[in-house]
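S.K.: Below you'll find the structures, each written out as structure tokens.
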Structure I
Amino acid sequence: MKPHQAAGRPALLLVDDDPLIGDTLAYLLGRDFTVVVADSRPSALSRVRQLPSLPAAALVDLGLPPTPHRPDEGFALVTELLTLAPEMPIVILSGQNDESNARHARALGAAEFMAKPADPDRLRETLLRLIDTETRPAAMELVGKSPPMDKLRAQLRQYADSPFPVLIEGESGSGKELAAEALHRISERASHPYLALNCAAISPNLVEPTLFGHAKGAFTGAIGSRAGYFEEAADGTLFLDEIGELPLDLQPKLLRVLENGQYQRVGETQQRVSRARVVAATNRDLKKEVREGQFRADLYHRLSVFTIGVPALRDMGNDRLLLLEHFRSLYAKSTNSRAFVLTAEAEARWATYQYPGNVRELRNIVLRLMAKHGGGTVDRDALDAELDSGPTDAAPAGMPRDDEQLLTLALRQLRETSHFSLDETLQRWESAYIAAAQQLTHGNVSQAAKLLGINRTTLYNRIEVLARALGDATGIEGK
């Protein structure tokens with residue numbers, strides 16, 4: 001699905017539980033946008049899935065029901081909207097003007113954070129600027145010289161001309177779709193179509209006719225016959241993003257296409273044959289989904305004939321600086337403005353920050369710095385204002401950073417505790433941080449692993465070990 005425009009105006013999703021604010025902003029922004037209003041996370045997701053195409057941008061309040069005085073629902077909505085539309089610019093408009101909320105929203109992928117009451121003209125300018133930046137053509141290239149990026153490029157070259165499916169795994173914001181496009185671009189199919197479908201972005205009952213097509217009268221609203229993505233992809237590549245969201249009852253039909261190319265349009269009995277190559281992507285642990293009965297084992301094994309891992313940004317070393325220069329130059333050129341410059345201290349901070357939102361977060365930071373400091377110098381304090389100070393960046397509360405202070409603390413605890421256990425102490429610290437990360441990410445293990453600066457598999461292993469060591473009383477959830 002592509003960004004939606006009506007009557008020449010880009011569509012804007014506005015989510016706020018205060019009807020007065022919703023109506024007022026819809027009126028004030030209605031000259032420039034086709035505003036789609038929702039008052040909760042479920043209603044926002046429902047409205048998006050009912051639209052013929054995705055909104056060009058979203059304006060989201062953090063405090064949504066059923067917990068309007070907490071940011072949890074807003075954070076969850078940001079994550080879910082970016083699952084549906086990874087490139088959608090999201091502006092947070094919130095009365096909860098807490099700097100930690102702003103930083104965390106940005107780390108999740110939000111482009112901007114504005115406190116209520118916001119000046120409508122400034123809000124309009126921000127939204128139009130973000131939409132304009134998103135719709136400009138960007139350089140389609142994989143940036144980086146680190147060993148993980150070298151491995152990614154080698155895998156893409158190795159699998160490019162094979163007819164078999166490829167499964168691309170990676171965290172949200174890491175660039176899985178860019179890897180899929182690169183795989184097609186360097187393959188012998190490059191002159192043929194490349195089609196992409198986000199399986200999470202459309203209603204489950206529309207996935208089958210979208211993929212396979214339908215006959216006239218096959219269902220309500222089917223006023224004519226229509227080809228599906230498999231047919232339109234012809235001899236090219238069909239990219240299925242968020243494949244873990246594919247309805248369970250549709251998975252056997254996809255498996256059949258992968259095995260022998262055969263499928264039927266909805267409402268037809270005629271057998272058709274697809275020649276398209278399927279590339280799928282997921283940020284979920286499909287092996288875990290298979291164990292829990294949420295994903296077919298035979299489909300998983302068929303999709304993962306070749307598996308490509310897109311690295312997390314925290315594992316890419318100095319590529320953080322290369323990506324800084326890439327996006328800084330790209331947006332300076334596209335906006336006809338001068339780039340900003342980091343001080344030495346700010347650059348050192350840039351090179352060590354963990355980027356829980358991966359390349360998407362880094363890109364959004366560059367966009368904000370360009371808007372606020374274009375042509376100027378960004379120092380450490382100005383940069384820190386844009387970063388998320390989560391568990392990956394902080395020492396445990398009450399634990400000094402200085403080695404000498406740490407030694408003093410350890411000596412005191414050992415002297416004052418008659419039955420000290422190092423294993424138990426470390427386990428309880430680890431348990432508390434894992435539980436906190438799961439709470440912040442609403443039980444999403446992939447997001448929790450990002451906050452903790454470890455990979456998802458490691459987190460699963462640690463949860464299992466801690467559960468055995470500490471028992472259910474720790475509050476750790478093995479989700």
Structure II
Amino acid sequence: MEDLWAISGIDLHLELAGPGKARSLEAALRAAIRDARLAPGTRIPSSRTLAADLGLSRNTVAAVFDLLVAEGWLQAKTGAGTWVSARPGPAAAAAAEAPPASLPRFDLRGGVPNPGLFPRQNWSSAMRRVITDSVASDFGYSHPQGVPALRSALADYLARTRGTRSSAESVLVAPGFGDLLAIACRALVAAGARRVAVEEYGHDVHRRIIEAAGLRVAPVAVDADGIVVTDLQSADADAVLVTPAHQFPTGVPLAAHRRRELVQWAERSGALVLEDDYDGEFRFDRRSIGALQALAPQQVLYLGTASKSLAPALGLAWGIVPERMLAALLEQRELAGSRSDGITQLTLAEFMRSTAYDRHLRRVRSAYRLRREAVEAACESLSSECRISGLPAGLHCLLELPRCADEEAISSRALELGVLFHGLSSYLPREWQSNRGPAMVIGYGAPPDHRFDDAISAALRAVTDVLGSP
């Protein structure tokens with residue numbers, strides 16, 4: 001019968017060198033604790049287990065433990081085990097002497113959700129059902145295109161709520177939006193593409209992902225109707241990345257006539273439209289704007305994510321892929337070697353099938369709508385030259401400022417007050433000049449409920465400190 005101690009012990013790597021087994025073990029344990037390889041509170045294997053692992057007698061190990069307990073390196077309690085004492089080594093002492101880094105208390109970056117709204121109980125219930133009902137094969141390597149149950153649930157959900165035209169066979173699941181964008185760009189490069197157009201305002205990391213794939217980025221102007229489609233011709237682009245439902249971060253939707261123009265441009269040129277539908281579920285004033293993909297399923301690669309609707313930590317995103325591109329994206333998926341775990345995918349499928357996802361979205365949509373209204377009310381105290389703009393939707397809005405305002409000065413003052421608060425111009429490509437007036441992007445999603453008012457007050461104080469009182 002297998003020794004119970006041998007199978008229940010804790011693994012510990014120790015290098016024994018020099019004469020004398022006891023002294024060698026003493027030195028190895030002291031060095032591991034002093035160098036912080038064994039942190040305070042780490043449980044040490046039992047003397048029986050460690051003796052078996054190191055080929056020593058149990059009496060030798062027990063004697064070393066007794067000595068190190070007496071010296072204060074270890075703590076022991078009869079019947080409960082042995083732990084590393086809170087005895088700081090040189091590294092810990094140096095860290096204790098160093099002044100703590102100044103970290104922002106509040107995150108008001110655009111598009112960052114509130115992790116406190118994650119539906120813990122409903123999600124854990126769905127995961128328990130999945131684990132209980134799953135067959136053995138569900139715990140193996142998941143399909144590179146995504147678990148069939150989730151692809152089917154996504155196809156049904158997106159058709160019902162976003163108006164997409166798709167089937168489970170066209171859905172591709174990935175660990176995140178950035179991963180999907182990267183494999184799409186690499187597939188474009190493999191097909192001979194050279195340049196991708198982007199909206200002039202947007203995430204810098206998205207532009208860097210495109211460039212890292214080997215493509216050139218061509219910024220295109222954005223106005224009150226969204227991306228200026230007529231500028232795409234001069235951009236000489238093979239694809240374009242757009243946020244048509246709620247342009248990030250200006251907050252404008254792509255106008256109906258621009259949608260038609262964009263689709264017509266893609267059909268004429270054979271270009272691909274990458275539709276980033278990052279927060280399409282969060283429209284507060286009326287029914288949400290449908291997905292652009294429905295107008296041209298073979299020209300539009302639709303990209304969605306659970307990061308805003310559920311939580312970034314889930315690491316789930318999805319695409320509805322034109323039939324002509326699916327094989328190329330799957331090849332890039334295989335070369336990338338990354339995929340979302342199957343149990344999380346099955347849990348989301350169960351969450352959607354049980355309508356828990358719809359109920360959750362209604363709840364968080366209401367919470368974010370109230371936050372948007374609170375921001376608008378708070379900004380009424382500012383100068384009459386300041387105003388909130390952008391569609392009543394999503395997790396952010398724009399605070400437009402007087403022409404003389406300095407966005408960088410406001411951001412710096414906000415950081416002094418403990419707030420991450422960025423100006424609109426920070427979303428432009430490097431050395432790209434804006435034709436718009438100064439504005440601050442207020443992301444109202446991230447702060448916890450009990451600190452939300454404090455976060456907004458601190459941000460607006462930064463504005464008034466720089467601009468002066470109204």
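S.K.: Out of I, II, which one gives 29.1 for mean projected area of the Cα convex hull in nm² as computed from the coordinates?
M.R.: II
S.K.: Which one of I, II has distance in nm of label points 7 Å out along Cα→Cβ at positions 372 and 460, as calculated from the coordinates, equal to 3.8? Kindly include the intermediate steps, with their values, before the conclusion.
M.R.: Values: I: 3.8; II: 1.8.
For distance in nm of label points 7 Å out along Cα→Cβ at positions 372 and 460, the value 3.8 is produced by structure I.
S.K.: Can you tell which of I, II yields 2.2 when distance in nm of label points 7 Å out along Cα→Cβ at positions 164 and 356 is derived from it?
M.R.: Numbers: I: 3.7; II: 2.2.
So the calculation was done on II.
S.K.: Can you say which of I, II returns 18 when relative contact order in percent (Cα under 8 Å, 6 or more apart) is computed?
M.R.: Working: I: 13; II: 18.
Label of the source structure: II.
S.K.: Have a look at I, II and say which one yields 20.5 for mean count of other Cβ atoms within 10 Å over residues 76-83, as calculated.
M.R.: Corresponding structure: I.
Only the coordinates and a few stated rules stand behind these numbers; no lab work does. Since this is a predicted model, take the numbers as computed values, not measurements. Cβ atoms are built from the backbone, for glycine too; each structure is taken alone.
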